[in-house]
Structure I
Amino acid sequence: MASQREQDAADYVQKHKLLELMENLNSMLLFHRPENPREFLVEQLELSQQSGKTGPSLFNNDDLDTVFGLLDPIKQKYINFAQYKHALTTLGIQTINECPDGVNEDRITHETFIAEAIAGMQRCSATCEQL
């Protein structure tokens with residue numbers, strides 16, 4: 001059985017999502033491989049705080065546009081629900097809106113995809129408490 005001190009530490013880690021934060025930061029370090037890792041980490045945390053994001057993320061809007069473009073090579077301006085779901089899962093989004101705009105027609109627009117991807121990434125990287 002954990003001591004009170006160990007339980008308090010575990011509660012603190014869980015409350016502030018420290019494991020998720022460290023995982024996100026480590027992923028960013030390995031992806032970008034900056035020359036000065038400490039400076040990079042400080043910059044990422046400052047950017048996150050300044051932009052109002054809940055935590056660092058590997059993907060930006062340009063990346064999301066690229067993903068959508070790959071799924072819509074003939075520029076129909078929509079993808080089907082299966083593509084939407086697979087793309088969000090591939091981006092690491094675990095909780096997906098099963099009823100996004102356009103699901104009934106099986107036509108998920110670029111705007112809906114981007115909005116859902118951003119919302120999903122914010123949930124996934126919600127590792128920093130806003131001040």
Structure II
Amino acid sequence: MKMSPGRTSGTAFTADKETLAGYDQLLKKLNGSNLAYLHLMGAPGTIEERIALFSRHRAHHRGNIVADLGFTQALGNEILGHGVGDAVSFGAPFLANPDLVGRSAQGHPLAQADRETRYAGHAEGYTDYPAFSG
């Protein structure tokens with residue numbers, strides 16, 4: 001299941017105190033649901049703010065949590081190191097780096113995805129990013 005309790009989008013949705021309290025209750029109820037994992041979108045912010053948000057979720061959900069939202073390798077490792085997530089998701093970086101795991105393991109720089117072609121419905125931006133060569 002994927003949820004975005006920390007998402008804010010202008011006036012359409014705000015992760016205020018009341019909304020987050022509702023998510024707290026939902027996360028508690030999901031404990032008995034036998035989910036393989038709960039994919040939680042975080043919120044932009046400092047590493048301390050991200051850890052605090054995922055810590056809040058971890059306090060209410062005992063199952064596996066996949067943390068997501070703009071993580072670098074270092075930020076992802078920090079989230080995992082604090083025990084507030086069981087895995088970290090890297091969505092957009094995989095688009096521009098088909099060899100993301102290898103690049104990360106070898107310390108190679110990451111290519112930047114072209115936002116104009118991302119999720120545009122064409123092959124461009126999905127299959128035209130080369131693997132690292134250097």
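Here helix-only ellipticity at 222 nm (-39500 (n - 2.57) for each DSSP H run of 4 or more, over all residues; to 500) was derived from just one of the structures I, II, and that gives -10500; the source is II.
For FRET efficiency 1/(1 + (r/R0)^6) of positions 43 and 75 (r between Cβ atoms, R0 = 35 Å, to 0.05), which of I, II scores largest? Largest one: structure II.
Hey, relative contact order in percent (Cα under 8 Å, 6 or more apart) derived from one of I, II reads 31; which structure? Going label by label, the one that fits is I. Computing mean count of other Cβ atoms within 10 Å over residues 35-42 across structures I, II gives 17.9 for structure II.
Rule-based calculations on the coordinates, nothing more; no lab input. Predicted model, so just to flag it, every value in this text is computed and none were measured. Cβ atoms are built from the backbone, for glycine too; each structure is taken alone.
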